[in-house]
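I've put the structures underneath this note.
None of the figures in this text is laboratory data; all of them are computed from the coordinates on show. Quick caveat: nothing in here was measured; it's all calculated off a predicted structure. Cβ atoms are built from the backbone, for glycine too; each structure is taken alone.
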Structure I
Amino acid sequence: MKSQELFNKKLWLAPLAGYTDHVYRIICKRYGADVLVSEMISADALIHRNKKTAILAEFYADERPIGLQVFGNSAEKIAKGIELLKQYKPDFFDINMGCPIKKVVKNGSGSALLKEPKKVAAIVRKVRKTHPEIVFTVKIRTGWNSDKHFDDIVTLIEQEGASGLILHPRTRSQLFSGKSDWNYIARAKELVKIPVVGNGDILTPEDGIRMYSETGCDSIMIGRGAIGNPLIFGQIKQRLAQPTQNVNSFLHPISIMKGHFKDLVEFHGESNGIKLFRKFVPYYTKGLFGATHLREAINHLTSKYEIIDVIEEFEQSVVNG
């Protein structure tokens, strides 16, 4: 896929480890996501032929366009990781320099790289030199514990050959606390000519529209706001096409949740599907009367038929008020 074609697509699903597997990516695609990204893939684990890591790179034709996101702590490892991932033929690659979690940053990967602008530049330079034909983005935060290097890093990412930039405007020290500062997305648009994808605190359709209008970003990437709410993509599209019309709400989240559960069981098997499903239930049922009882029931049930029964019973109680 050509770079321009990719960035003409406006709504991206963010990679979220443990959530955005094949099943949920397809659900989000079904309800309006334009671009999907894999869960985070360790370059080091790929190099050491870790089979569980390699599975994260697998995807299906109906997920295109899709990017494979790789992380590592050196230019050589990341370039090698991309080399190993080329066999899967994704539409693009994404280099993660924004992940704030401890197990990633403790070895110098993810947002730890933002402490060293020269290292960021070296990674992007190495990837472009080694793989001149690929489309690749770099996902960053505003910095480690301040915006000290922000302008330099954004500029270097463009200068060294990245196809685009994805920005979550919080520092690593903020983790997910407070509010993301969208002014940095607007600042990135002033600094570079490559496309900028905005990410952070898009929890409602109105947030998505507002990010476009306030920052001038080329596309938006939705992460936590899409978990348990895949309809957000279609709702934003509807607002973009018909800004005065109310969002489409004819599909109830519980109906989507039931379909999600069935898809998980079919794809992962009954036992694993049930385990994976449990963490989604609080997101689908947030704010609904009787949700606590439903969650407790699903946390104890081990039969797919019993779980479908309690979901359908809950669905009826919600619909009937």
Structure II
Amino acid sequence: RNNGDGTFTDVTARAGLHKGGSGKGLGTLFTDYNSDGYPDIFVANDAVPDFLYRNNGDATFTDVAIATGVAYNSEGRATASMGIATGDYDSDGLPDLFVTNFSLEINSLFHNNSDGFYTMTTFETGLADPSFSQLGFGTQFLDADNDGTLELFVANGHVWDNVSKITPSLSYKQRCQLFGNIGTGQYRDLSETAGAFFKRPVVARGVAIGDYNNDGAVDILVTCCGEAPALLRNDSQTAHRKHNWVKIRLVGTESNRDGIGAKVWVQTNKRTQFKEATCGGSYASSSDPTLHFGIGTQEMIQSIRVKWQSGRSQTVDFSNTENPVNQVIRIIENALD
């Protein structure tokens, strides 16, 4: 706990975060899984059950991973979890969870059922087979083509440099993967056509995302063992395939300055998109906190609604204003709507 005077107090035990048992945490993420307004904590553990600490609203937490269905995979086994990402992959307005795992395990996609429970949907979404021989680390959901649906990036690379001698079907260096959202709650592997980097095996670890060159397309930064990081510039915004977008920067006043924990809905004539301002996630990485919404061929947005961590709701109406697409919009908590 920050004491406000440049010092901190360890409140782990008081908060109940020591009650989950011995973990081997590699990925940590704040997300409000049950939409009660309080940020919860997911911990991806290596070879032991994952943790999901529900925020009780009184500065204490309770591990509900088993009860909610995210402690184990669909076979009831603990996985060697590495990285974690959250995003609304099926556009139902709820934050889902994606966890990368060890080779010969499949990655875990947990669908948020809206009732406080999750269902593992890795097989149904087409993400099972492509991950079986991979060892995933960093991962992120992102709208790579600005069409309003979330793609999924996974950084792969084994931890044993002699793994091919032990298991010939596996390799130390592995290819990273980009999965395209085909809009029906399923994914398709786009790695073969995503660029030269995806054809080169590496030992990838951390993943961070953000639009580094401000061209409206989300880029990817990948750290790799034994070589320089790879900065993957997103070239999807070409002249013949350009989609519109809007980026939102939150500035908290009553809430924290970066707006962490806020929920944002962007309304167009076609759909409503949802994103949560989170922190943590991936593996040993931190991404740009700016929220990026692709809106496809829509040429305007109707409104942006923000539910701040303080509990305040704020709506910015664009129906009678100049077209706000393809720009960064800063929303300050408690400012005039």
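Out of I, II, choose the structure whose coordinates give helix-only ellipticity at 222 nm (-39500 (n - 2.57) for each DSSP H run of 4 or more, over all residues; to 500) equal to -500 when calculated.
Numbers: I: -13500; II: -500.
Going through each structure in turn, the value belongs to II.
Of the structures labelled I, II, one was used to calculate mean count of other Cβ atoms within 10 Å over residues 192-199, giving 14.0. Name it. Before the final figure, lay out the partial values.
On the way: I: 21.6; II: 14.0.
So the calculation was done on II.
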